Structure P
Amino acid sequence: MLFGDGAGAAILRPCDPGHGILASRLRSDGTQGHVLEIPAGGSRMPASHATVDARGHFIKMKGNELFKFSVRAMETVTRQAVEDAGVSLEQVRFLVPHQANLRIISAVAERLGVGEDRLVLNIDRFGNTSAASIPISLDELLRSGRVMPGDIIGLVAFGGGVTWGAIVLEWDPALAHPLSASRAAPGATVTAGNRS
């Protein structure tokens, strides 16, 4: 399975400094857009009979370039966000990566020194759910009961365009929505996300 179907969202609310989202970094590099793109359908190449015939509405990917760039970018942005948050990589209890490719995730985790016990994976069950993969993974992690108050969680993603980013947060269940993951019925909408 390559792509899966899913949706997810996170609801944010204000909290005291030093809690919640501790740091975030967002990056993009349009000069690398050719590495992962859908060439047609936008303003530069509007949809037409010719673009459909040319299969311009399908994902075009340069796998080797994408692998090298994404691993390097995800490692770097995670390290930057962790430093911005004023914590160490060892203090990050869980890393929730974008579930695009197991080889990419494994390479990033190895470079960061994150073992399997700290790595959140579900690509083997859902495939690449694109932008929904982090909220779905975070929801699963919270429902697992492994997250303790004060745990530091890192989120990191890479996507088309080319774009990438990371967030470092401190989990505080007291700040969570009343319909928290621990009390929600399976399939119910929760603060962190919901899979479909």
Structure Q
Amino acid sequence: MVGVLNAVNGGINGVLDIAANAVVNLNGTYVYGVTTVRSNATLNWYGGRFAQDSSLLVQSNALVNLLSTGEKDLGGPLSNYGRIVQSGGTFSIMNDGATWTGTMVNLGIWEMQGDLTINSYFGTDYAVFGNGGRFRKTAGTGTGVISLPFYNTYGAVEVWSGTLRFDHGQQLDGLFTVEAGAAIAFNNGTFSYTPQAGSPAAALIN
């Protein structure tokens, strides 16, 4: 599509292809099927759900804004090569190992602008966040929370403001950096680190 699409409640079925320079505003909408946000397009997501059998692809140079306090549920795979800015609400990944297949793969930039939450809707470990790009907390003087399996093997986590708290144990791979006055908290579960060959023995953090 081109131009501007405002979708309030209801549902969108089939393929949603957001062309360059187009804007889609989703507010309480359920999306079914394949959605692509093309380069230089914008998706503003105020609340709602990507439902069963959905998927979301964010191309390089595309922008997705997670806005307002409304909950945003991801029930299918999301692949990000562009930029996703979470500035409001809780982002919940829905994966029950059966009909709900939500997973998150970030190969671009995910920016948490505030003291917000990313969690597993069903509380299972099927819902995962794979970070192979950059995950940043850039605003909020309080605590942002990630409470699902978070894989950072090829990625970077950067905390510029406040605290980013991990509430699910994980392997401490990739890069973690913290600006002065900010913090990372490994809060719940087992966090393990395997050093490279020739370095001291692995540390185990509980």
Structure R
Amino acid sequence: MRTLSDELPQIEVRLSSDYSPRLADALMKGRLDAAFMRPEPHAGSLVYKRLHAEPLIVVFSKGHRLAARKSIRLPEIKNEPFIKPATTAPTLRKIVEDSLKRAGLDTRADHEAHNFAHTFSIISSARAVALMPAYAKNYLPSFVTSRPIKGDVPTVDLVVGYNRANTSQILKLFLERVENLTSGKAVTDPRPSKALTQKVSYA
């Protein structure tokens, strides 16, 4: 919000949340101008600006045998009930499968989860293990803990996605400001303030 408010004080920003494939579809159809998301394959006219490569972590119940470790090598989860991301998160799912494969593990899973709450529920009921993006640590319930991965640490990209055909000046300014933020530059702009009221949606 702050990256745009000084230049466009009357702007209205709509925020929404959805799975990355649906965000990509909304960008393609012009329902969204920009989205923070995972890069989807076969993006067509979509452009992705990479913001951050986020490491995956191992997540399990606090009473699990692995809780005694400070970090975990992926081969150590062999034979543990495993939770894989559902097909609604294809990018993360593929990264998890590729990581298991490199570690010599079976890529088949005992369970599939559609979101964090579903994952935590399965961890509680089945004493299962999951690989999740590191930001999941901010949402762990009291009965769940996590450990970093030791060795070959898989990562998943966070990107800003937008449609190449979108010529919105507000989108252009937003992308410039995001670029400045990720490069550590100040987000001030020497141009005179404009009182634009065009609506724009971000997710």
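Laboratory data are not the source of any read-out in this text; all were calculated from the coordinates shown. Since the structure is predicted, the reported quantities are computational estimates derived from the model, not experimental observations.
Values computed for the structure shown
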{"quantity": "Highest-scoring label, criterion being Cα Rg over 2.2 N^0.38 Å, for residues 87-142 alone, among P, Q, R", "calculated": "Q"}
{"quantity": "Winner on relative contact order in percent (Cα under 8 Å, 6 or more apart) once structures P, Q, R are ranked, highest first", "calculated": "R"}
{"quantity": "Source structure (of P, Q, R) for mean projected area of the Cα convex hull in nm², for residues 31-126 alone, computed value 8.2", "calculated": "P"}
